[in-house]
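Please find the structures below.
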Structure P
Amino acid sequence: MNKNILVVEDEDSVKRGISFALEKEGYHVFSCERICEAERIFQNESLQLVICDINLPDGNGLDWIKRVRKRSNVHIICLTALDQETDQVLGYEAGADDYITKPFSLSVLGLKVQAFFKKQVQKKETWLKSGEIRFSKEEMKVYRKGEAISLTKNEWKLLWLFLEHPKQILSKKQLLEQLFDLDGVFVESNTVAVNICRLREKIEDDVKNPQYIKNVRGIGYVWDKECVEK
């Protein structure tokens, strides 16, 4: 399985220390010091774990964690100098899965990361099947008629959203909120339609007569096939 980790930390020595220690253990580490950079990496890369400081130069890490949690179940470890119980509670309420306070041992952080990935390996992989589409969220794999499909990050999130809600009409607003962080971000009005079109080209036999993703005029879109776990 992929072992991609994002480290969001504005203290350069700490960021480099964490990155070096994790890369030494074989993990693929992306690192940055600002929320805007973290968001860009999150949008473009397939991440399994995020280590995020709370006090960052361009905002509060907890606010970004809240936005991430609305779109993803990626494992999140809060990293901060704050050690009050209320601060830890706020971290968990924001959507963090774990918490570690500075100063900390790189070995302890490494063990937390190791434990997370070990648990993922031990989990039984769940496949969703809908028509001729097979989808594994854990392994981030999609197959159509037995052949692997390569999807972009947005196409991946879009497909997962539909498979989570088969036969349910999803509005353009709902889809936009899941695809993008809309706080202060300008998004073209046809963004959803463009992403739907690209996804259809990869999963439909005939994009002009789609069998999976159908338009519901004036409302949005619906995944028009049943979806079962295999």
Structure Q
Amino acid sequence: MSEAVRNEAPAVSPVLEARHVAKDYFDGTRVLHVLRDVSIGVKAGEIISVVGASGVGKSTLLHLLGALDRPTSGEVAIKGRDVSSLTDRELAAVRASSVGFIFQFHHLLAEFSALENVIVPGLIMRHPMDQLQSQASALLESVGLGDRMAHRPAKLSGGEQQRVALARALINNPDVILADEPTGNLDVATAEVVIDLLWNNTRSKGKSLVIVTHEPDIAARADRCLRLRDGVLAPA
């Protein structure tokens, strides 16, 4: 065996992968082919932005990548495991342990404090409460909300609520964060703060990030920018 072959680095499997994924919907009269043949591999620690016109299926793609929905055909693999055929209970366990979500509308629980909102995903994983409180406090400190932990969402600004959502997405130490227009409802200055925190937290913790955005400046910061058009992903 040659020296070059012996020293060749082994191939590293993507932490998240879609293989020839299609997604159809039936609107009562016809079949809508939202995604036709999407393939994407996300490496550990990689940041990928996805752009495209409104209604093209970007959110649908994130839902499939995060196992919130099932593809019509094709496969989605998380950490090398095909999740397309798992039971609902098995899918929930994979989501809770491996994927963190941040949405345009943060979906915080109104009756819970910031700290309690961050803790919730950890409770689903049955982590010890004292451990969760410590981790949630540290995460809220890292996003600049150390003095706002006891506040409920109604007492927080839009940017603060989205920072709580970021901390919540990280509480279970997921492998990948999926962010769907996380700055869509924020003013420019606040959006910059949230994006800086998102980038810094994912980079420093070695997480992968797939972010859907309409903002060219945000998309350009990613390691790769992909465009969804006519149901297919391609370099932007």
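Listing for the model above:
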| quantity | calculated |
| --- | --- |
| Origin of the derived value 0.95 (FRET efficiency 1/(1 + (r/R0)^6) of positions 140 and 172 (r between Cβ atoms, R0 = 25 Å, to 0.05); candidates P, Q) | Q |
| Among P, Q, which structure scores highest (criterion: relative contact order in percent (Cα under 8 Å, 6 or more apart)) | Q |
| Given -10500 for helix-only ellipticity at 222 nm (-39500 (n - 2.57) for each DSSP H run of 4 or more, over all residues; to 500), calculated: source structure among P, Q | Q |
| Structure (P, Q) behind the derived value 1.11 of Cα Rg over 2.2 N^0.38 Å | P |
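Every number here is computed from the coordinates shown, using simple stated rules; none is lab data. What you see is a predicted model, and the numbers here were worked out from it, not measured in a lab. Cβ atoms are built from the backbone, for glycine too; each structure is taken alone.
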